[in-house]
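Each structure below appears as structure tokens.
Every read-out reported here was derived from the displayed coordinates using simple, explicitly stated rules and does not represent laboratory data. Treat the numbers as computed from the prediction; the structure is a model and nothing was measured. Cβ atoms are built from the backbone, for glycine too; each structure is taken alone.
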Structure 1
Amino acid sequence: MISTHILDLNLGQPASGVMVELEKKAGDDWQTVKESATNADGRIQFDIAAATGEYRLTFKIEDYFLKMKLAPFFTVAPVTFKISDTKRKYHIPLLLNSFGYSTYRGS
């Protein structure tokens, strides 16, 4: 139901081995649902039960940049989003470079 992928715009290729934490908001706190690393194609599919609410993906990008021998400026990239229709798939891609990142709702 929730998936992501990361494209490294510095290299023009998927970012593999990036740890990503999926959390769900519970009151004023965030609870970890799952954590996984991107595969060789830069992708993760989080197989979780469909539930409405506010979610956050935290892309832990510092180690990735260090592995690529780049000095990290951003260490994490948090993306918060809301699920209101549990019948839809939610794909949140991350476009990443050394000094910035962007995201959008994918398909």
Structure 2
Amino acid sequence: MAFRSDINALILAALEDGPLHGYQIVKRLKETGGTGRLSEGQIYPYLHKLEGDDLLSANWETDTGAAPRKVYQLTPKGVAELDRQRLQWQKFVSGVGALLIPAIKKSEKGNV
């Protein structure tokens, strides 16, 4: 994973606490500041791919009194993928930190 802006990992993480529809997912991602200007319309190709990869399942919610909407949730395979991506993220952060933290400490001491 390159971590430039891995929307898939963020979507999986947003669904960790339970099922959400597209607008709720975008709202959760925007609240964290991790997605920039992602709109509801832009998220659906990601959701469809994740569903096609069996990382998400989707059901139509029709009993809310509002228009029917598709609600997405993690599958067991999606939970495993989220765990895998978190491990990769931790390795990435550790590697970057190993390079940047010593430089920050030196600059705080006035050595740089």
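Determine which structure produced the value 27 for relative contact order in percent (Cα under 8 Å, 6 or more apart), calculated from the coordinates; the candidates are 1, 2.
2
Starting from the value -0.45: which structure in 1, 2 was log10 I(q)/I(0) by the Debye sum over Cα atoms at q = 0.11 Å⁻¹ calculated from?
Structure of origin is 2.
Supply the structure label, taken from 1, 2, corresponding to FRET efficiency 1/(1 + (r/R0)^6) of positions 13 and 69 (r between Cβ atoms, R0 = 25 Å, to 0.05) with the calculated value 0.95.
This value belongs to structure 1.
9.0 is what came out when mean count of other Cβ atoms within 10 Å over residues 61-68 was calculated for one structure; which of 1, 2 is it?
Going through each structure in turn, the value belongs to 2.
Which one of 1, 2 has helix-only ellipticity at 222 nm (-39500 (n - 2.57) for each DSSP H run of 4 or more, over all residues; to 500), as calculated from the coordinates, equal to -19500?
The read-out comes from structure 2.
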